[in-house]
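Student: Structures are listed in the sections that come next.
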Structure I
Amino acid sequence: MIRLGQYLPGDTVVHRLDPRVKILFVVALSILIFAATWAEILLISVFLAAVVVAAHITPAQTLGALRPVAVFMAIIFLVHLFFTKGRPILPLALLPDWITREGLLRGIYVTWQFAGLVLGAAVLTMTTTSSDLVGGIERLLRPLSRVGIPSQDLAVMIAMALRFMPILLEEYDRIRMAQMARGADFTTGNPALRMRAVAALALPLLLSAFRRADELAVAMEARGYRRGPRTTLRELAFSGCDLGAFAVMAVFFLANLAFRMAIR
């Protein structure tokens, strides 16, 4: 099962891009998603789908990356659907009056934003190794070292947080299956009982996370990890493919801007 934050080896054009280019792409795409209008949703969605296809990420792998946040997406949609005031969708139908048209549209819009942000981050982690990700973040944050902010330490922490996500999800599934083998039931009963059964997984998962963190700290110390400036095995350098990716990003930004101006 493909998990959010998991790296997928490949030799596609997206895999070969400099990690700084991909990080900047995710940041730029996030800005566009936050500022997108209804008319721009289709344009951004098509562009993001094209990137997914270029990275040879299958629909099953894409859905697998989005699966861990499916519950949060459903909650976001329902909160906007039920608590946004406006005109009822069908005043004379069986739907309650508090399910409004504005709530439905707002729920779809915010859920799409959340899914787009998660998918952009998933493409980044699926096509970038841990070492390249750390190197790219460190190079982008290097100017902050002039004001006393340790860019390399920040890069390591961010990369570790991203890589720990699939590990924690795998550990959650392992603990869940172990408890089901001992008679635990997570599928029957009323919602309160189900939530109580799922909550019972929190303590073992928390203890497992601390255990893995201790093991990681020992492994880093055993390999001589120290804070401060370090050299890297592979120095990052922009290639012609990276410059082409920058050009594609610029064209997409201009097309998005022109599209916004045209519909006004």
Structure II
Amino acid sequence: MENFVVSNDGVNIHYSVSGHGRLALVFIHGWLGNEHWWDEQKKYFSKQYTVVCLELAGHGKSGKNRVDWTSSRYAEDILAVLDIVDADGFILIGHSMSGAYALEAASYSNKTSSVVLVDTLKNMDQLMDLDQAEKVLLVNYREDFKNAVENMLPKFLFSSSTPPVIKERLQKEFLQNDSELAIRVIEPLYKMDIKNIARRGRIPVRSINCSYSPTNRESNEKYFQDYNFMEIDNSGHYPMLERPDIFNSILERILQSLTSIFAPKVQ
């Protein structure tokens, strides 16, 4: 079922709910994404859990009229959905940029028992700040967004094993966005203090990362109180799309381990 909820600044946030269960899995897409990035997960996990797929402001069917684009506003988008979904507990699953926003939202939600990061925050000691992002990424988006999507981003986002149909689909979706909006919606990631948010977190953080770029366990364990990760081979930055069966299997294993800890809260 499709729904809208109003975030704190008056922006309509679109979300869908399927399945059943007192524990809700909340899937949050990455940059320029939408709820359909999680279609395979919705089908798979709705048999056992309530599955929520939300679209952050500026994405999908959600409003694009935000004035103050910050990580806190994104966290409020997530919290607005949590407040209205009927569930005893939540596990937030954030891909790419939304992993950081899920962590921030979780820090304000006493019903969130854990966060699962998807191919993001793989080395907390090497996070990109706004100055670095401007030089490496944003300047290219401003100069020629289409060229950046077609020729620069593939070097960061795709691997040799990424199915061409997935690459073509994502590039088409990216190019449907106005370049200025694309920049506005990603800038908050590079302005936030992710390390401090991670340090103050007290819930388990798990990651599903792709092996095309390394994960630094030692670095991440300095910031996350309870951290672990599992890897997927032969996938680029979008494992839920590129290798959904493997991704679902790994996520299911993670969920089984997490829900065994918190079972009394969600029965």
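Just so it is clear, none of the values below were taken in a lab; they were calculated from the coordinates. Source: prediction; values computed, not measured. Cβ atoms are built from the backbone, for glycine too; each structure is taken alone.
Student: Looking at FRET efficiency 1/(1 + (r/R0)^6) of positions 100 and 124 (r between Cβ atoms, R0 = 30 Å, to 0.05), point out which structure of I, II has the largest value.
Tutor: When FRET efficiency 1/(1 + (r/R0)^6) of positions 100 and 124 (r between Cβ atoms, R0 = 30 Å, to 0.05) is computed for each of I, II, structure II gives the biggest number.
Student: Out of I, II, which one gives -23000 for helix-only ellipticity at 222 nm (-39500 (n - 2.57) for each DSSP H run of 4 or more, over all residues; to 500) as computed from the coordinates?
Tutor: Only one of I, II returns -23000 for helix-only ellipticity at 222 nm (-39500 (n - 2.57) for each DSSP H run of 4 or more, over all residues; to 500), namely I.
Student: Assuming 26, 21, 19 is semi-axes √(5λ) of the Cα gyration tensor in Å as calculated from a single structure, say which of I, II it is.
Tutor: Label of the source structure: II.
Student: Still on this structure, please answer the following. Given a computed value of 18.4 for mean count of other Cβ atoms within 10 Å over residues 36-43, which structure among I, II does it belong to?
Tutor: Computed on structure II.
Student: From I, II, which structure was relative contact order in percent (Cα under 8 Å, 6 or more apart) = 26 calculated on?
Tutor: I
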